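Have a look at these structures, which come just after this line.
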Structure I
């Protein structure tokens, strides 16, 4: 990691964490007990990696991300700014998982091509859910606890179940949006008051006010 510049807050890495020397960790980030951060990983500023979490080789995380206890973020996952990964979440990286090849020999890193999960800005992945790569979780979307995501999730979508399906929309605050009275395609956030318009079954946009 680079040397501390004047005015910077160095990352906090507890003694029991296993962090490769070949990583980039931004100012103000924390890596907690028994977590592992592998080679070539990049963590932005003010990120939190919780107890027992795993950050795979070359994983990229933006600023202000939270990876909660015992989550497994396998390479080549990409997390944009402000992503929340709940406890015991798994982001997979293999289309066709096998321990051995067809001839019975043990598979090595050269025998398969990793595929990744991409999570856009502000999205949240609930506890014990699984995202089966390759999938993209849209900006500000929410994956409910225990869901299994097998296809792309639109921006602002709220998905749940096995396999995960859209059951509503959420706004920037993460709260389920409520239908605006008298409108067939407009929704309001009960926390912020922001208004959103549904363009199609897979597209929601904020209405400028």
Structure II
């Protein structure tokens, strides 16, 4: 039987990452729930039919919940639950999650902020730093500033600035998300690596699922 996992995603600039990751997991044959439990509700803007007070929507065979966390039997049918936790990390939430993903940009204030937040983590953490500058603020430099202690970091990925990634992220807020096939190689690497870490599957299978999800397919 497939292992059930609850994944917490926090930080900034993460709504597209969360939606694309859910699409990949769906194309691997898993039942996936995305919970937008953030004050910003950025994911709600990307999912058609989620306007107003509607709390549950299914889109591309992924279920989306807004503003609540399912209790008891409500989530037993899912293999993976991805939760947008908002911009912060709370110690009282730590007992819920099997893994944590931090998504942040390269802004200094956010690096400093999440350096402190990571100290709360008691489960494995994946760090994704976006909008990395190739020559000025490199991924290694930013990671060095972010991590004062080893914490429980299991993976890290750096995504360089890319205008196509930005266009996809903004467009998804105004039109229903349909595909993401032309995102940058760095973004694809971060998605594939994260999906492999969550599922334990081989990279060939992960890349097939990513390609299919990138074309907007679902199963």
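Please compute mean count of other Cβ atoms within 10 Å over residues 23-30 for structures I, II and give me the label with the greatest value. Could the numbers behind the result be given before it?
Values: I: 19.1; II: 23.1.
Looking at the calculated values, the largest one is II.
Work out the source of -9500 here, i.e. which of I, II gives that when helix-only ellipticity at 222 nm (-39500 (n - 2.57) for each DSSP H run of 4 or more, over all residues; to 500) is computed.
So the calculation was done on II.
Quick check: 1.9 is what I get for distance in nm of label points 7 Å out along Cα→Cβ at positions 31 and 55, calculated from one of I, II. Which structure matches?
Working: I: 0.7; II: 1.9.
Structure of origin is II.
Here distance in nm of label points 7 Å out along Cα→Cβ at positions 87 and 183 was calculated and came to 2.2; which of the structures I, II was it taken from?
The structure behind it is II.
Compute distance in nm of label points 7 Å out along Cα→Cβ at positions 119 and 199 for each of I, II and report the one that scores greatest. Show your work: numbers first, answer last.
Details: I: 2.5; II: 3.7.
Of structures I, II, the maximum of distance in nm of label points 7 Å out along Cα→Cβ at positions 119 and 199 occurs in II.
For the read-out percent of Cα pairs over 27 Å apart, a value of 38 was computed from one structure; give its label from I, II.
Values: I: 38; II: 26.
Label of the originating structure: I.
A value of 9 was computed for relative contact order in percent (Cα under 8 Å, 6 or more apart); which of I, II is the source structure? Intermediate values should be presented prior to the final figure.
Numbers: I: 9; II: 26.
Of the structures listed, the value fits I.
Only the coordinates and a few stated rules stand behind these numbers; no lab work does. Because the structure is predicted, anything quoted here is derived from the model rather than measured. Cβ atoms are built from the backbone, for glycine too; each structure is taken alone.
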